[in-house]
Structure I
Amino acid sequence: MAQALTSQDVQQTWSALIEDTRTAVLLTMRNGRPFGSHVPYVFGKDWTRAYLHLSRLALHTQHLLVDPHVSLFIAETDGPGKNPLALRRMNLQGEAVLLQPDAPSYREIKEQYLSRFPQAEMMFGFGDFTLWELRLEDAHFVLGFGQAFISTAATPAGWMHQKVERPSARRD
């Protein structure tokens, strides 16, 4: 029987996943339906804040301007010899807010972003690119079979094993 994972174990696995995986799928709402886009990202001190550098010309940015609700999906890269159903993956939900250049954190976030994606420096000079802050409230993190954890922004380092509710048998 495997030993139960602690919140610290889950947190370390989260850190390793985001270190190894530099892009995510951003899900925005388009006419009431989810729309996925491949995006590079950086996180703040924990998973409750993620930052994206997006063009106003992109469809996902147009969607955010209409409806700020988002989901960010990050998954371990698949490959030969891996079981695709056992890949580490995280789904985060929240809202996107445009980060203004005069915001106190803007410079620090920009430097962090450029440290991870130096090739994006030129795009910071383009007028249509802006930084967005994802204010994430809920996290669902799957580490493998039977290892699904949830957390909320209220306690971002507190990971609880996902309980699977089985439908009860109806008795009429």
Structure II
Amino acid sequence: MRLGIDLDGVVANFVRGWMLRYNMDFGTNLTEEQVDRWDAARDLTHFTDLVDFWQWAGASGHGPTVFRSLEPYPDSLEALNHLAACHDIVILSMKPDWAAADTYAWIAEHRIPTREVHLLRDKWLVPCDVYLDDSPIALPGLLNKQPQAIVCRYVRPWNEPLEGAVDIHNWQEFASLVDRIKDDRDCQKRE
């Protein structure tokens, strides 16, 4: 099967990454627990709008972007390697153009088992059998535009339950779901 996997908030801990950098740059003590919505950076930082935040996150062309130093979530790499043994891992990530090089470098450094990476806003344009995402922007589009697919919402404080989405709380739960789907499909083929 083709597994459409988001990066930030799913494989890579974007919130922790930008907060560590922000705390270092500006002497603050922000914590991940403070993030309870998708655009929390607007209220938690000194930036007057998200355009300024993203300009800072992009390092304005002076060195690596915030996307280069993110930590993988626990068990994400192990689960992806397990799943890649039987499935195609397709990375689907919403990124600004300036983040592309650091995103590809991050994928290579962490040896993400994929041959297919798409940096795009409309993730539903890339057909997959199963999607895993945390974005309250991407999830409705996946549900509406890919109705034959299984769409999984990686439960985070910044997203809400969606009718039709399967809630996933950790990587072990996702890997088990994909294994069950594969087993069910294999049984149907034999019948």
Structure III
Amino acid sequence: MGPKITVDSATLANKALEVIEGHFLFGLPYDGIEVVLHPQSVIHALTEFADGSVLAQLGFPSMELPILYALTHPERLPDDGVRRFDPVAASPLTFEPLAPGRFPTFDLGVAAGRKGGTGAAVFNAANEVAVQAFLAGRVRFGAIGETIDAVLQAHQVQPAKALEDVLAADRWARERAEARCS
């Protein structure tokens, strides 16, 4: 993982974006998506079916396989460069509930997604700017969530009817976040 993804993992901004993705990609209501903390980062997704059975996607922490699969779906191509999954080496696998309020950036992201329209684009843009400012040493870690919150509060959510609506919201949010992180 690179520095940006490492910070997003620490704030759970990446999980907020994944909840938004799950809502749109699979047509799930936000209340139908549950997030749990899994410190080992071995289980990348759990899907529960109507009969109660659960399928899991497991692998060592790397985005190589998910990206390969996304690029080649529905086919499966061999990849000799990926560490083979070993359940014994991956053990033990633990899970913890995500306590509300423990990760404010996560809460902000999901709230932005629930508002719909341009909210998620503004969340993402403000997060990207704030994380870059943190990595550059311009702001402290806690300022990431504070910046996102301030930008979201200043934003009037608009319908996202066209790509230009989303791009305009992204530009607006980046300018606001940059001004705050300067």
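As an exercise: Cα extents along the principal axes in Å, for residues 42-137 alone, calculated from one structure in I, II, III, equals 46, 30, 27. Which structure is it? Walk me through the intermediate numbers first.
Working: I: 46, 30, 27; II: 46, 27, 23; III: 37, 36, 29.
Label of the source structure: I.
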Item checked: Source structure (of I, II, III) for Rg and Dmax of the Cα atoms in Å, for residues 34-97 alone, computed value 15.7, 46 -> II
Checklist line | Origin of the value -6000, where helix-only ellipticity at 222 nm (-39500 (n - 2.57) for each DSSP H run of 4 or more, over all residues; to 500) was derived from one of I, II, III | finding: I
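Each reported figure results from applying straightforward, stated rules to the coordinates on display, with no laboratory input. Here the structure is a predicted model, which means the values were calculated and not measured.
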